[in-house]
1. Quick check: 16.3 is what I get for Kirkwood radius over Cα pairs in Å, calculated from one of I, II. Which structure matches?
2. Quick check for you: by distance in nm of label points 7 Å out along Cα→Cβ at positions 76 and 148, which of I, II is greatest?
3. Which one of I, II has distance in nm of label points 7 Å out along Cα→Cβ at positions 20 and 36, as calculated from the coordinates, equal to 2.3?
4. Tell me which structure, out of I, II, gives 0.95 once FRET efficiency 1/(1 + (r/R0)^6) of positions 44 and 132 (r between Cβ atoms, R0 = 30 Å, to 0.05) is calculated.
5. For mean count of other Cβ atoms within 10 Å over residues 84-91, which of the structures I, II scores highest?
6. Which of I, II yields 28 for relative contact order in percent (Cα under 8 Å, 6 or more apart), as computed?
7. Name the one structure among I, II that distance in nm of label points 7 Å out along Cα→Cβ at positions 60 and 140 of 2.5 was derived from.
Structure I
Amino acid sequence: MIEEEEISVRMASPDDIDAIAWLYSESFGSTRPRDDVEQYLKPDGTWALLATMGGTEAMTPAGFVLARTILDETEVFSVGVVPLYQRRGVGETLMKGTQHIAAIGGARTIFLEVGTDNPAAQSLYEKSGYTIVGRRPDYYLRDDGKRVAALLLRLTLDAQNGINS
């Protein structure tokens, strides 16, 4: 009998840094993932979500969001889902969780950036209700030395429930 795996998303705690660093490395190939994650989480107002997968087995880290809410805006710094769990609903569940936490924190809008060379992420964000509001030429520097533009995306929230307005 095959059991459906359950996706769980929760606010991360300091005890989750190693798991998020592993996810970050698996998602982006970072050579210093713990340093990268800790830098993202230093500024005031930052928070992280951790997604795990599992059924009756132990929950396994699957993805994360690193973000910051200041006043009525949330900025998503990084979203990652390990390849094993991509296209299984983890990204969508993380984005719904992000909307919820942002709304609870008083955000009316969420901003994020995505590389023009990442159609899978662009599709996820479009499905989640984000719209393109800008473009930053040559924003990302890839491992091969190539520069890639970033699309700036925005989602407007209803502050009461985190639903698109």
Structure II
Amino acid sequence: MRKLLLVIDMQTDFVDGALGTAEAVAIIPNVLREIAKYEKADIIATRDTHPDEYMETREGRHLPVPHCIKGTDGWQIHPAIAPALEGCLVIDKPTFGSTELCDHIVKLASEEDIEVTLIGLCTDICVVSNAMLIKAALPEIEVSVVADACAGVTPDTHSAALTTMKMCQINII
């Protein structure tokens, strides 16, 4: 059984940049702990990726805080995490859930038995979106989320997202 780790959006803008929170900063040691458990070939990271014209997009109109603009420092994997992810596959995603990531996981599942664990930011937006896409595409595989290696926009929405995922048969560790 191959075990995969998905490191969702551990980018500077979400940790201590434009949309950073104390909770996001606090999970860095836990994220590093989880990454250390896996071989590089079994880790996939994502980056929220927006164009310069972000404020003109639908998301920009609903969340008018420029963030994760491709090529900026805020778009980069946070410097505390980046060295641990060197050599890992990184998928840039234009929105909360990544169909490219999901398709990649589906392809891997067609070749071998897999389990998927997610960590990262934000529990209540991108982590839940990707976990649900994967669970919908592959309802028979084990999908897990490490609660203390994730942070939400707020502690309450983090908790709500964990409850939602648990109700959809995603394991909360």
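Read-outs throughout are calculated quantities, based only on the coordinates presented, and are distinct from any laboratory measurement. Computed from a prediction, not measured in an experiment: that's the story for all the values here. Cβ atoms are built from the backbone, for glycine too; each structure is taken alone.
1. Answer for the origin of the read-out: I.
2. If we compare distance in nm of label points 7 Å out along Cα→Cβ at positions 76 and 148 over I, II, the biggest value is for II.
3. II
4. II
5. Ranking I, II on mean count of other Cβ atoms within 10 Å over residues 84-91, first place is I.
6. For relative contact order in percent (Cα under 8 Å, 6 or more apart), the value 28 is produced by structure II.
7. Computing distance in nm of label points 7 Å out along Cα→Cβ at positions 60 and 140 on every structure in I, II gives 2.5 only for I.
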